[in-house]
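Pasting the structures here.
Just so it is clear, none of the values below were taken in a lab; they were calculated from the coordinates. Quick caveat, the model's predicted, so the values are computed rather than measured. Cβ atoms are built from the backbone, for glycine too; each structure is taken alone.
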Structure P
Amino acid sequence: MKQVVAGVDAGSTAIKIALYDGGKFGCWIRPAGWSPREESDALLRQAAQEWRLEVADLKTIVGTGYGRTSLAYVSKAMTEITCHARGAAHLVAGAATVIDIGGQDSKVIRTDEAGRVMDFLMNDKCAAGTGRFLQVMAHALGLAMADLAGMSFDGVEACRINSMCTVFAESEVIGLLNRGHSRQAIMAGLIDSIASRVAAMASRVAVAPPVVFTGGVSKIPAVAKALERELAAPVAVPEDAVYAGAIGAALFAWDCA
């Protein structure tokens, strides 16, 4: 039987799994739900089954993300900083700066050519600049996160958003709606404010190209464009950007196998 390893990224809002056989990856995702541990178990069984395997057949399993310490089946647990850096370097050759915006935190990571972490900053104390912040604001505008990926902001004059506190920003959004501003203009302002905050973090770790954008929020093209404006540099969003942490974990698992 061919050797297969797994990387499990048990995030705060979604579970991502990557299986790797030394040549190709298979990737799966599902919401974390009320029990990330149970959802991770179920998704790993699904992934193994689709590759015609049993979970017991997996040579090594590396866990990362918020829920990594609760995963009983992992061979090793590693930080999301380390795994995202490795995954981004695999997805974009020569990646030097990784910007990851997930559900509950945002990270800026400086890496070397091998994907090793040189420096990083992480915002995990406040919702500002995270997927959760964007989700709450979208809800206030009567939108779902999935709607944002398809929204066009070309030619839209963005509203200025003064607060990055979730509670105050939500009140500000409602006030702007009541004054007749469009949802596109308000959302454009919110996206600009997130990009500005993340770019300020990035400036503290000496941004260098290529810049790679990963995490769930990377699926919203307008955020990548806003980051490009703020950083004055191209921002790459690889096809499997949302799986960067799981892919990095799987590569570390392969090293250990």
Structure Q
Amino acid sequence: MFIIAKFFKRLFDIFSSLFAVLLLTPLWLIVALAIKCDSKGPVFFKQERRTKNGKVFKMLKFRSMVVDAEKSGAGLFNYKDDPRVTKVGRFLRNSSIDELPQLFNILKGDMSVVGPRPCVVYELGDFDTLNKRYKKRFEMKAGLTGLAQVKGRNDISWDEKVNFDNEYIDNFKKHGIFTDIRILWLSVIKVFKKEDIYESKADETLDDAEAAKRAEEEIIRIAHLPDDGEADTVEYKEAGEKENEV
């Protein structure tokens, strides 16, 4: 049943993304012109991300920030009033139009319409040593939208996102493509409401760069915590080492 569900999921991805690309052709031209007139740099932003089984691919977005923005300020994080975001880019982000080029990633097969959002290659630290809960979210292709996006988008922690991503995978195995259709509809509503666009700082007294650094360290720490059972083994081993030292 799961194989059949994945077959229909791929068909849905191909036809829906192709239809959207053709329908939105005039918008591509308008956005491209607006970006070029607003700031220096390319129309598209390409970034290495991870999809199913941790495979790395280049994800497309309309450029909404200044060139090399990820190397300064808050890095991968997007806090409110981020000075790296261009004037046109702010509109693109608020309307989620900046994400539309990922329709080409879907057509290519690197992504799906619905699935866990693709993380930047280094965002979770070393992929091979992720704990089982975090690795589970990579059992399916990354998505343009997902359950985590309709449940909170950028206003929830990475750990909460992982819980929702894994819940989506379990639901898809039970209900197939109907799960995707429901999430896609809820995503459209979320976009029109313009909710949860920006990330929140754990400590508002910190500047963007420091807040992002602390958040990134915490994300990687949690993503590599021992799995249930392994934690007990680690504690037992450490206790034994201390006894030997005595």
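I have 4.2 for distance in nm of label points 7 Å out along Cα→Cβ at positions 77 and 189, calculated from one of the structures P, Q. Which structure is it?
Numbers: P: 4.2; Q: 3.1.
Matching structure: P.
With Kirkwood radius over Cα pairs in Å computed per structure, which member of P, Q shows the largest figure?
Numbers: P: 18.6; Q: 19.5.
Ranking P, Q on Kirkwood radius over Cα pairs in Å, first place is Q.
Of the structures labelled P, Q, which one yields 25 when relative contact order in percent (Cα under 8 Å, 6 or more apart) is computed from its coordinates?
P
Figure out for me which of the structures P, Q the number -12000 belongs to, where helix-only ellipticity at 222 nm (-39500 (n - 2.57) for each DSSP H run of 4 or more, over all residues; to 500) was derived from the coordinates.
On the way: P: -12000; Q: -16500.
It must be structure P, since only it matches.
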